[in-house]
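Readers should treat all values here as calculations from the given coordinates under stated rules, not as data from a laboratory. Here the structure is a predicted model, which means the values were calculated and not measured. Cβ atoms are built from the backbone, for glycine too; each structure is taken alone.
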Structure I
Amino acid sequence: MANARIRQQIAFEAARLMYQRVETEYYTAKRKAARLLRVEHRFKPGDLPSNQEIRDQIQAFARMQEGEKRKENLRAMRVEALRLMRKLVRFRPRLIGSVWTGHVRKGSDIDIHIFSNGPSPVTAVLDENGMLYDVEHKRIVKFNEERVFTHVHVHDRFKIELTLYPEDKVNYVFKSSITGKAIERASIAELESALRAERPVENLDEVVEGLEEHIDRFELFRMLLQPLEDKKQSAKFHPEGDALYHSLQVFELAKEERPYDEEFLIAALLHDVGKAIDPADHVAAGLEALEGSITDRTQFLIAHHMEALEYRRNTLGFKARQRLRVSEHFDDLLLLRDIDTRGRTPGALVCSIAEALDYIRSLESEAYLNSTE
């Protein structure tokens, strides 16, 4: 395409599509951008902007939208990567992608190559450290050749993708799909050196140890939710089945009603976790287990969701009704009560625990990046 201005417009539009996560693949984003600009009949594949041109535009979006928070987020992601890489040291991990090159944007993953002849030794380390993960075997067909890649998706403060390669590939030179050159990657020592150079006066080991001492609230949520799968309920009141299935139904309904309300979504997901601890008083048991890991608003919603049932049935005493009505969260409580009652459908489609927690994590990350500078 001779017109450099149109090429630049395609790069800008493709970058917008990728920054907003409408598209995830460079080539698809380029073609869609050309169609949106109504110039698709004028380009040949070789005339399209390069992946690197689009990546530069994506970074311009990130700098404009995320400001200084982007730098803080980048360092936090690198420290988190170092923490996990140290645990996986025997698999000679290498940090790759945007977290190492610095091209992060809202929603970026931490991408790490590890070298093992199978996923079991890797997942054993993750199990020992109480980490939540999923293993994915992804089939890719390229140049008429099919390959299967093994990914381990670690669910932590940030989304982490581990890609497994055989041990004999540790010195293999991987090519970047963006630059066409050798992929940029960092060993543990190289990452430590970069982090120390950024902040020479900071004790990096203490920072990493601080992450170890911090109990991740999402891991706590997972540990409280998992036992609900074995908690059978009365078929009369819960024809849908176990308490976990019910909780995930309520979460799905809450997401339809309040997709960006993190506190409400957490209340919906965790309102019944106490049933696996003390069925005789599941509300008090759940709140005790969650103490210090939820906000006052979430605590209020969980604490009073059974009283809200009595309120709806007109069996709650006058003083208790008045106490609920004067709360600023009263309308939210009744909404939670209503979706709690609706979330009892046999065979309803629900997400997994990991998917629910990942969704809430994404809201937390977005709020962090969009917070006041």
Structure II
Amino acid sequence: MDFNLYFKSRQGEMVHLLKQLVQRESPSLDKKAVDACAAFVISEFRKIGVRVSRFPQKGIGDLYTVEYPASVRLGPEKPFLILTHIDTVWPVGKMATMPFYISGDRVYGPGVLDMKAGLVMTIFALKAFHQLSLHPRRKILVFINTAEEIGNEAAHEMIAQLARKSSYVLCLEPALPGGALKTRRKGRLVLKLETKGKAAHAGTPEKGVNAIEEIITQVQRLKKLARAGVTMSLNQIGGGEKPNIVAENAWAVLDVRFWNNVQKDRIMRALRQSKSLIPGARFKHTVDSFTPPMERTKPSVALLQNVKKIAGAIGIRLEEGKTGGGSDASIASNLGLPTLDGLGPDGDGIHAPHEHLLLPSLIQRTALLTEILRQL
């Protein structure tokens, strides 16, 4: 079966479904919007005869697992786990200035690449099995995350539980530019720093303790740990009440990225040992979210070699690479599971206004996904 030709003949259907998903805007923190988009996706999955499990959530969109096939008895092998997410970084209303459109072989829109295309790939791969009466080698579990972009403990725990029951883990995040898979990813810590000082009249600042000055000093101290590939990005900060009052409170949020757990442990040790730097100030930190790094492991490299052979047989040359962005694949990889990431389409502009995917790669990667599920 030539799946490249098969999905090429369904390109119009795939693009139509992708448009419907993108138009259902789904920012991570808008539960109503995410749930509405998820409900539409689940309705598409149900057409294939899958078993759906819903896991209600309060602070984020409800989580889902999809099981295929739901009724055919397969061998004793552990299932495949496919990781997807439906949430995006884009707010509701973004399509007014960033619409879905096609230009040549590029498809644009908020969330089109990261990663609603991955959901389209999964739906059409399962449709191919269903419509052609083909059977995958293993049962397929699909996890639909609704808070991947912000990180969520409940979602992370569910991924870990599913991964432990699985043989292989495939994450349909976008490929690296040029189409390479991701075998290394940075881990991520989102740290909230808070300081408390003492208010005073700005005309006599010596009578107060400036919390903003303390937070700036703490950030500068922590950023000295940014070496050997560690990055610390200060993207949110606030504090104080009025220009003529010494700031009593201040806060900042640091996005910290690192290649391995040794680097993470060094950062956390420095935080635990940290003290206030300005006399009279108080300092504390909290970890808002944590995603482990995806390190290059022997099980994942072995899976990569098998996938390269499958890809080569259908005319696809696969390379591997690394990225500073985190993903759910890191959770499975940290458990020692054979894990591959970046199986989604090629494109550019993740989290940027020019976000787009390359249409030929959407067809090609769907064909590859189907072959992997059929052969491994």
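With distance in nm of label points 7 Å out along Cα→Cβ at positions 98 and 146 coming out at 2.2, pick the structure among I, II it was computed from. Of the options listed, only II reproduces it. Taking relative contact order in percent (Cα under 8 Å, 6 or more apart) as the criterion, the top-ranked structure out of I, II is II, with the highest value. Of structures I, II, which gives 0.95 when FRET efficiency 1/(1 + (r/R0)^6) of positions 130 and 242 (r between Cβ atoms, R0 = 41 Å, to 0.05) is computed from the coordinates? This figure was derived from I. Here distance in nm of label points 7 Å out along Cα→Cβ at positions 58 and 354 was derived from just one of the structures I, II, and that gives 4.4; the source is II. Given a computed value of 2.8 for distance in nm of label points 7 Å out along Cα→Cβ at positions 26 and 218, which structure among I, II does it belong to? Of the options listed, only I reproduces it. For percent of Cα pairs over 40 Å apart, the highest value in the series I, II is held by structure I. From I, II, which structure was helix-only ellipticity at 222 nm (-39500 (n - 2.57) for each DSSP H run of 4 or more, over all residues; to 500) = -16000 calculated on? Matching structure: I. Could you tell me which structure in I, II was used to calculate distance in nm of label points 7 Å out along Cα→Cβ at positions 90 and 362 as 3.5? Value 3.5 for distance in nm of label points 7 Å out along Cα→Cβ at positions 90 and 362 corresponds to I out of I, II.
Which one of I, II has FRET efficiency 1/(1 + (r/R0)^6) of positions 250 and 306 (r between Cβ atoms, R0 = 30 Å, to 0.05), as calculated from the coordinates, equal to 1.00? Answer by label: I.
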